[in-house]
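What follows is calculated from the coordinates using simple rules that are stated; it is not laboratory data. All of these numbers come straight from a predicted model, not from anything done at the bench. Cβ atoms are built from the backbone, for glycine too; each structure is taken alone.
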Structure 1
């Protein structure tokens, strides 16, 4: 008995659903970062400025580590050999789940960076922490933003049989 390999048309609904929900989440987090910056700006007059050099260094180093960690996470999770193994073992659904989860993890790191900066603003009364963390968070969120064409390309690359159309390849 011959097993049929799925075509891109068979996987397209799941791809569309997963990509759409992931993209909405990332955009929502981008809006949240901007709102945190606006909140920091508005609350400036209600906060008392306190200089705290040790907190300053800790926050800046933490933001740097989280930012670089997000890049490292995405690069290791999207490594060619890893995605190839996932596609071979779990198929198209497993590959799409991996793409979605990794993108969401990177986005969560981005929002953690923004919240860390906002917390430092609340503690010190200086809104510059939120602004700096917001810039890094936006960069991380944009770096991890899911591009549907890239997801489709990953499906075609790691699942070569999926790129063929059943009408083109009658068996």
Structure 2
């Protein structure tokens, strides 16, 4: 009996050690994508300066867990989709914008609480002149509060930043 308990404790400790070693070896991209996956569900909030206009955003896993699909302004003429996925050691996104263009961005650093994305390229646009989303910073304020800062560019220059605050529904 005593041997069984000691053996069981040894197996349990070995498993916990293996989990801890694996967690410590996760790349920044893995940690960030895990954080993006934790957003799955429905969130409600507002754009700063427009507190009286409710905005709903949802996150869903797709592609066998390889992509997180974000939908904002769902079922309206302003509906937009952003797809987050990994590309090697980098977290990427493609934003399907109401401006009818599709900028792609890659993570530029941060951690699993604050992830910054910067423009790489895009389709259906000329980044030097056309209006497009160029940067995004996602900040997990808490497990149930999310902040998004979207930077618009036009004529190759930064324009206004749209900040959204969401809470999990």
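Looking across 1, 2, the calculation of Cα Rg over 2.2 N^0.38 Å that yields 1.34 traces back to 1. Source structure of the calculated read-out (percent of Cα pairs over 19 Å apart, for residues 40-103 alone, 40) within 1, 2: 2.
With helix-only ellipticity at 222 nm (-39500 (n - 2.57) for each DSSP H run of 4 or more, over all residues; to 500) coming out at -27500, pick the structure among 1, 2 it was computed from.
Numbers: 1: -27500; 2: -6500.
It traces back to 1.
Taking relative contact order in percent (Cα under 8 Å, 6 or more apart) for each of 1, 2, which is largest? Show your work: numbers first, answer last.
Values: 1: 38; 2: 16.
Structure 1 comes out on top.
Among candidates 1, 2, the computation of percent of Cα pairs over 19 Å apart, for residues 72-127 alone that gave 34 used structure 2. For distance in nm of label points 7 Å out along Cα→Cβ at positions 32 and 80, the highest value in the series 1, 2 is held by structure 1.
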